[in-house]
Structure I
Amino acid sequence: MPKRQRITRFRSDKVQGEGSWALIAGLTVREMREAREAANAADFDAFEMGVSLIASHVREWNWVDDDGEPMSQPKDWPKIVDELSDAEVAFLGDCIRGSEDEAKN
């Protein structure tokens, strides 16, 4: 039976420590087209688009905050992305764009 392989588990050891991971849905063609169209708008903000994509594409993670407490899941509280470090945002952005360097199926 076929099963769509859009969600990938990425090891996130380099930004969250050993044993950490994030489940991330890849972009659809529609989303890529929408992003290209949005980039042509005068008021386009690439950073805000990236943050929005992180909130909507991270399906689950086992990440913790600076005190070692579990972070909320983005699907439950999308504003959690406001608490991420620059390295964490860069890592998730790479994963969403399709970097397989960190993937582990």
Structure II
Amino acid sequence: MKKKQLTMEQLGLMSKALMSNLFPLPTKEELLVEIKSTAKGGGSYLFFSLNYFEKLTNKMQEHNDNGSYARSNAHSEWIDLMHTVMSAENISNIDLSNLEPHFLAK
């Protein structure tokens, strides 16, 4: 799995993209979020399965390459979200007791 802290703004943008089908919808096993956040400074950690991480980052890069981020009035926010997600760290020891599926996971 991969783990990355997202700010509240980034979490909102990610949810907006998922609800608008801009990013692939994850299954309940592919995208997890902490129940009680351990994130410092607000936001929360997201946990991505390796398969979903690849699908998501490929789609993010596709949107960047085809100019859809540049045509948005939130260009810098989309680029920031993309770079943040792409910098997620690999983790192996995961405490599943504090994780639940993202609310938009199917």
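Read-outs: derived from the displayed coordinates by stated rules, not from any lab. The model shown is predicted, which means the values in this text are computed figures rather than measured ones.
When relative contact order in percent (Cα under 8 Å, 6 or more apart) is worked out for each of I, II, structure II gives the greatest result. Looking across I, II, the calculation of volume of the Cα convex hull per residue in Å³ that yields 117 traces back to I.
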